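Some structures to go through are shown next.
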Structure 1
Amino acid sequence: MQPIHLSVFSETARLKQVVVHNPGAEVDQMVPGMMEKLLFDDILYGDLARQEHAQFRTVLGRVADEVLDIQDLFIEALKDEGVKLAFIEDLRRLVGLPDDTCNLLRDMTSAEAARSVIGGVPWDDMPGHTPWEQEFDYRLRPIPNLLFMRDPASVIGDGYSVNSMATWAREREPLILSYVFRHHPRLKHHTEHDKWFDQVTPLVRGEIKAPVSLEGGDVLVLDRKVLAVGCSERTQADAIYLLAEALRAHRAEDERSFDHLLMVLMPKKRSAMHLDTIFTRTSEGECLVYPPYFVDGSRELLNVTRIDLRHPELRMHTSPNLLRTLKDVGIDLRPIFCGGNDPILQQREQWTDGANAFCLAPGVITSYGRNLATAEALDRAGYRVLTVKDVLEDAALNLLDGNKYLIQLEASELSRARGGPRCMTMPLSRAEA
């Protein structure tokens, strides 16, 4: 197997390798009583969600060299029996698994253990352990949020971060990603020197008690010199400072590294849980935004703390408006409004991930088909609007012909999970921008 060399210096350069996760048994195991704790607003119809996700992966494959599934990578990472046992021990420390559940996992094959860690393990006699009128329980609960591959880890430049999740529901996911990066045959050549952030390893070792949270939906690599990170309800300022310090130290060794980290000070509310729910880049000169947070004169305009990484110590300066701050550091973006110009549609379509586009190549993006006003705004900006069926049925269509495209995904089930196309993807490498 050819090694994968991490390289993400852009949000828009052509996708080479990307990780996703097809929603599996974990969404089928979720019952209404679990929804709130597992961060869902509804239970999903798994078969339709998998059909929609398969179409999404096919679209990605029209541009990307490889579309990988985290479950497959995890199985391959645990193939060595010693690695599997080490993972189970770390999982025991992380979530307090009882001995009988650990022994059950130890007796499984690597593939069975990996699937069980993601899909969950019910009690053999579920009614005897969980009276139906009480809160639902599992021997090992499922983790349906793994569908949103963006959050538990991030590739930043030629390194990566093992993120620390803000919620109990997702605490297991970064440990899975940590093992994939450290033990998968195509990734294990990366060293500790390539890791910018990791609160999971010291947590399972007992070195820290309360990790600070950083989630990948808040991390946007805007170009080779500029990184934007949302300080949101899911990502803490202290975690951003730790990331900034690691990048500053790396830059002291290699001046080609990042010059600026822009910390976007966000409202602490679920509708804007991550920076990429209100701002995504769509082409070299354009971005998709939720207007109230980025337009001068708005009472909701977000402040930005610019962290200069070019000095022996971090230097900071706060200013209003991300778009103007980006212009100051050499990135001039024309905003396209999620929801168009209607304030009601802006709110509605931001809620349904209208601002959460994912870029396959410069000017080639995917979004949910239900966000019609956003599609009209992109059409006015010169994007050719296609349905996913248009793409799947036209094998001759060249999405890399230099034109701009919006591919609208069928997502009646996926959109109910409260995450858009960018949320569902973790790029490992993009072409040189």
Structure 2
Amino acid sequence: MPKLNPFRPGSVISPGMFVGRIEEIEVVEQSLLQARDGNPQHFIIEGERGIGKSSLCLWVDYLARGDITYDGTNKLSFVVVNIDLHAAMGYDDIVDAILAELKRQIASRQPLVESCKKAWDFLSRFQISGVKFDRPQPLSTNSKRLDELTDVLVSLIEESEGAVEGVLILIDEADRPPSEAHLGQLCKLLTERLSRRRCEQVCIGLSGLPDLMQKLKDSHESSLRIFNILELKPLEFSERMMVIDRGIEQANKNSESDIEIEESAKRLIANLSEGYPHFLQEFAHCSFATDTDDKISVADVISGTFSEHGALNQLGRKYFADLYIDQIGSEDYRRVLIAMADHMDDWVSRATIIASSGVKQSIVNNALSALRDRKIILHNPGARGEYRLPTRSFAVWIKARETQKRAEPALSVGDTSSVINVLAPIPRASES
């Protein structure tokens, strides 16, 4: 009987497997409790790809609708409008997506259909058929659609008579539409309209990549002021270890024989991931899949990571092939990126890159110019001649890829101890 692999790279992590993010969870809990009591505090979850934004959004969804408790005992009862956005969506598309999901949520709760007659009367007539996400963006936003959304939310809160403690509008992939979609303006105007109508039980949560901040600001210069901004960082070492432990526990619930993992193998997975949840799931998934004797060893981790179709290859194809392979034909240009990766996503000077890359100055200059133009690296506008990689995760992958190259002679003959010696120089996160 095949073993059920509990590690799920590329999938949102369910609340039962969710680990860490204690501070962020506390802020979101307070945001929802404040909204319930008429003092809404909106929030933004931002961070790199693979850092766990969507998994945290799912946890927030469960919390708001009352599927999990916020203090171990008590539960909330929000209507949750959980949507994700697309690159070609405009202002009206976003409002329509919110209304459509609100309609679906109320339709699933018959008592609300019966009690919230004004809200349901509009939503039951609301249709989004024929909406095209590639329609031209209007020069000004449509206030009528926003007024309709405001009316529905006010009616829902007023008519529910306490059956609904609030509404959470949770928008994932909020960075994907362009600034011209005016998401920042939508959020700012909606909160102002609701406040004037004395409807203060609506909370807005956005999730997206770091460039979401600039897009919101471009849309409405003061839109960021209404949000608490939660920047997700890599998981702590102890949290990574806990993720692996929970995965093994989950596997053993569905396995005829117990599956074990060596402590050294677990620590190796935790360190290779550098705290990125998606990386952690990928390394753990491939290590689990490689194991044949129900005891995951360092050799299983090494094989699962560095094999032809292993974790490192999978991460490259999913995240970085375009940046590191497809757009770059010169090995010297890659050597520039390798030199920058030693500094993770910190700013590094041109002189340092030249010294550490071993590439001629003229070639480095050409590389930096080309890589900047292709948006593979960023230029520091406040300091001449300083550059950095766009994300820490990109640096982590480049360093792991170089480690694979150094380990290839030992990998070819199955010399595990030599591979471990090659892995030793990889920077270790705090293991406190």
Structure 3
Amino acid sequence: MSDASEKLANSAAPALFTWEFATDPYPAYAWLREHAPVHRTELPSGVEAWLVTRYGDARQALADARLSKNPVHHAEPAHARGKTGIPGERKAELMTHLLNIDPPDHTRLRRLVSKAFTPRRVAEFAPRVQELTDRLIDGFAERGSADLIHEFAFPLPIYAICDLLGVPPEDQDDFRDWAGMMLRHSKPGHAGGPRGGVARAVKKMRGYLAELIHRKRENPGDDLISGLIRASDHGEHLTENEAAAMAFIILFAGFETTVNLIGNGMYTLMRNPAERERLQSSLAAGETGLLATGVEELLRYDGPVEMATWRYATEPLTLGGQRIAAGDPVLVVLAAADRDPERFRDPDALDLGRRDNQHLGYGHGIHYCLGAPLARVEGQTAIATLLKRLPDVRLSEEPSDLRWRGGLIMRGLRTLPVQFTPLSGR
């Protein structure tokens, strides 16, 4: 696109990062894909960044080694001022995690932590996910109503990840409180919302993780933090800050994505009764194939991660016909790419049986989501159990009355109030 046509297209660009945009960003993303697929814009934080919205460009950008994850490459020190990245992570000495580093450090740390997410380990953990799922549903099943976000989708991944990390049961409610601070202080129109609240939660988590690492070093167990400590003690050169940062990012990146996967997924199913009935019939017949493809389709259709995390050009490059300068931030809009009609047939329709579905919901390339196998188990278990145990679950408020958390990186419902036929005690 020429400079003149780009200027003309930008002059008619839809408003981004508003309440209306958070409620339904897809019309705006369709406009950007058509008129300005690689679009420079000012974010609510004041940082200017490129938004990449077409599938082909997005896939290229996610795997391009010239787009670094390390904020040191940003032309302006926005990260140091708390305008990019996770609020408070620099002050809490939690920068050395997988979302902020490149090879070779990324390769080394990913190899260490990947041992917790092997197919065997995830399969062994699946019964625990089912146990947590049933326990949470038991908590509201007799009432006939619930908020599926705060009573189900939010606590499930928190408790699961705490178990994985090795956080003792008596401390897990603290993690739930800190994670809750992150959700409460996230709102559209801001890059992470009022970032001070998130930063305070990050500081508290960092203090706790330092103490927990010390305790695990003295009394290790069969958990992820103990495994990271053992690796450090056996020559893998993992510092305490790296261990704390890895534990932190697994919690931070793992819980809200799963909250949104379950919340967005159930909301979508309740808004698409024919596809919901199709899935429930499949589950009633004891089949699991449609559940597996269905969760992938929910990830594509209205996934939990709206944009991939920050990338910075290490040298000038061309993407989607646009010249990107060294140091420019780039945000790959996964939600837009996964509705690209050039890649997906009838992309705005929900098809739980969609087979050709190489969505980007978990990213692509060396930064492909490490926890994707666990998230899939959590999403499949949660959605299948809700539909089987609460077969007539339905929205108790009009969709227009619901509010969304979104605007940058994550997108999910603040609440999901539902009604259903009360169940007697199990």
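Quick notes
- For 14.4 (mean projected area of the Cα convex hull in nm², for residues 29-228 alone, calculated) the corresponding structure among 1, 2, 3: 3
- If relative contact order in percent (Cα under 8 Å, 6 or more apart) is computed and equals 27, the structure in 1, 2, 3: 3
- Given 3.4 for distance in nm of label points 7 Å out along Cα→Cβ at positions 13 and 181, calculated: source structure among 1, 2, 3: 3
Values quoted throughout were computed directly from the atomic coordinates according to the rules given, and no laboratory measurement underlies them. Everything numeric in this text was worked out from a predicted model, so none of it was measured. Cβ atoms are built from the backbone, for glycine too; each structure is taken alone.
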